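Read through the structures below before going on.
Here, each number is a calculation from the coordinates, and none is a lab measurement. No experiment lies behind these values; they were computed from the predicted model shown. Cβ atoms are built from the backbone, for glycine too; each structure is taken alone.
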Structure P
Amino acid sequence: MSHRIFEISTHGPGLYEFTSDLARWVAGEGSMEAALTLMVQHTSASLVIQENADPEVQTDLAAFFHRLVPPTTDPSMTYLTHTYEGPDDMPAHIKSALLPTTITIPVLNGRMTLGTWQGVYLFEHRSRPHTRRVVALLR
């Protein structure tokens, strides 16, 4: 069993792929068969496995979630009261509650078993830059 913390710098809402960093680490650990568990240590970001071939997928996902849960400056969101860190704060918590914050990926023959067009992404829900921490456990 081994673990590592990945730090991912973000510069606003969107999906940030870190598949290649994960793949290098997994391959270097020498585990032929294992389970890779990832958990983001923040309440305003998520983890997703999504298509990594066409960047429009990431753009459309970010746009969809922005439309689904807009900032508190949107008239439809006036019922929200948690706005201490700005108009994107509570909407980011809602998005994080709707999307996974933990994912598990099987590892076979020392490689993650992702499909051909799949990548692992941190989904940033806040507007300002952050450094997000993702804990990886290989066992």
Structure Q
Amino acid sequence: MRDENSEPTDVDLNAQIVDGVFDLARVGATDELGEMIDAGVPLDIRNGRGDTLLIVAAYQQHGDTVAELLRRGADASVVNGMGQTAIACAVFRGNEEILRALLDAGANPALGTPTGVQIADQFGMPRMREVIESYGA
């Protein structure tokens, strides 16, 4: 346990940086997030839940941030610690634009538990299923 008057450790500072970077993805601060990546933050960094910046941005429906992360080469097929993918987030939120961007980037719609198609079926979202199937999945 750290004394409140002591200097933060490298671990504390790293955790604060990671939290701050994920906050940028959460609020859709695309330019600032890009600056952090340019400064050395790994594009596919994961938080304690196994989320990537792409998963967070997709769930929060920040299409510009998703597009920028994909343009930079973010892995569109990461599965977090709860079995969720960016595709699952886009489907769950009913965001066809983000879903198409992920599929265009090569995201694998068969990954995750549940998969994007399973989520579409579970929540009665036939259009989301159609979009996934139109990509040959």
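For the reader, a short list of remarks on this structure follows.
- If relative contact order in percent (Cα under 8 Å, 6 or more apart) is computed and equals 54, the structure in P, Q: P
- Rg/Rh (Cα atoms, Kirkwood Rh), for residues 42-113 alone - highest-scoring structure of P, Q: P
- Source structure (of P, Q) for mean count of other Cβ atoms within 10 Å over residues 18-25, computed value 15.8: P
- Highest-scoring entry among P, Q, by distance in nm of label points 7 Å out along Cα→Cβ at positions 26 and 98, is P.
- If mean count of other Cβ atoms within 10 Å over residues 66-73 is computed and equals 15.4, the structure in P, Q: P
- At a computed -8000 (helix-only ellipticity at 222 nm (-39500 (n - 2.57) for each DSSP H run of 4 or more, over all residues; to 500)), which of P, Q: P
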